[in-house]
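Bear in mind these aren't lab numbers, they're just calculated from the coordinates by the rules spelled out. Just so it is clear, the model here is predicted, and its values are computed rather than measured. Cβ atoms are built from the backbone, for glycine too; each structure is taken alone.
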Structure P
Amino acid sequence: MIPAIHPMANDTILREVRQADLPIFYTQQLEPEATQMAAFPARAHDAFMAHWAKTMAGGSNIIRTIVADGRVAGNIVCWEQSGSRQVGYWLGKEYWGRGIASAALALFLDEMKIRPLYAHVAKGNAASMRVLQKCSFKICGEDTFPGTDGAPGEEFIMMLSAQDRGK
């Protein structure tokens, strides 16, 4: 069992993901403004639960629940894709703008020492760009992805290198 990591801003901690967290994550990913900012479509209930069952069973995945003010605020995930480690996070809308995502990512980077580490962020998602930049991620490329409206979306590829501390 992973102990809760020391608290930071807004009493933010990371802990193991529990089955009881999944319905909260599901509701959070339904928020239309969040899916638009992330340029990632919400999943139907069964598809969402199947995705998380696979994520939780993945041996090399590192997943944490973000807890702020004693409540489940979101999640942070690290996985391997095409030979590199990727990181992503999702925060419920009611927790936006309070420094929680930055605090959670900083805590996660203290725990997860693998570098380089990559993140993909939709070009229009300035808030997520700022979270990554606060944690020393730098733009290392650009790409496109299938957009939620059928048109290609544009994203920045960001990297935290071995030389960067991550905070």
Structure Q
Amino acid sequence: MKAPLFSETQRFDQLWLRIPMYALGLFMMLLFARGMYTQFIIGEPWGDNPMSDNGLIVATLITMLTWIGIILLFEKSKLVTTIYMNELRLRFPPFFSKEKILPVSTIKSIKVRKYNPIWEYGGWGIRYGFRGKAYNVKGNIGIQIHFKDGKSLLIGTQKPEQVKWTIQKMLADN
């Protein structure tokens, strides 16, 4: 396979998302750690209606594992878009690691456009909206693809000018 014309990797690295997520996760873990300390080390029941010791252990483990899982999910998530002369390829691990291959021959139209992630797709991530499917992690610029079978896909990008140039080159050569 020839070298790609364009490649972009995007992550959920927005501070407005990370700070509250980490703060809430830390708060929940510390809260349950305090409960464990109070109930097991000090020997006083934790709260007005305390759980049994086994219940507190299970609740603490579930809380900690849930928050560790959420944080790992955000840390490992990335949207990888690669454009070759005859196809686009997408990966969005850990949601899907196997590349989705979109041959140019299946595409009716493709363009870079501004969009409203909340109104059009309900936010960021792997989204389904009235305008079709979207893969996006941040921002409001995307590659809008309409396929010959009537389906639509929007792929978020942080490099709109590079993508425009790449699409023009790809379409001119196909």
>> Please compute volume of the Cα convex hull per residue in Å³ for structures P, Q and give me the label with the greatest value.
In response: Q
> Here log10 I(q)/I(0) by the Debye sum over Cα atoms at q = 0.12, 0.16, 0.21, 0.25 Å⁻¹, for residues 46-125 alone was calculated and came to -0.37, -0.67, -1.12, -1.37; which of the structures P, Q was it taken from?
Replying inline: P
> Can you say which of P, Q returns 19.9 when mean count of other Cβ atoms within 10 Å over residues 70-77 is computed?
Replying inline: P
> Suppose you compute helix-only ellipticity at 222 nm (-39500 (n - 2.57) for each DSSP H run of 4 or more, over all residues; to 500) for every structure in P, Q: which one lands on -12000?
Replying inline: Q
> Among the shown structures P, Q, from which was the value 1.5 of distance in nm of label points 7 Å out along Cα→Cβ at positions 110 and 134 calculated?
Replying inline: P
> FRET efficiency 1/(1 + (r/R0)^6) of positions 54 and 158 (r between Cβ atoms, R0 = 30 Å, to 0.05) was computed and gave 0.05; which structure, P, Q, did it come from?
Replying inline: Q
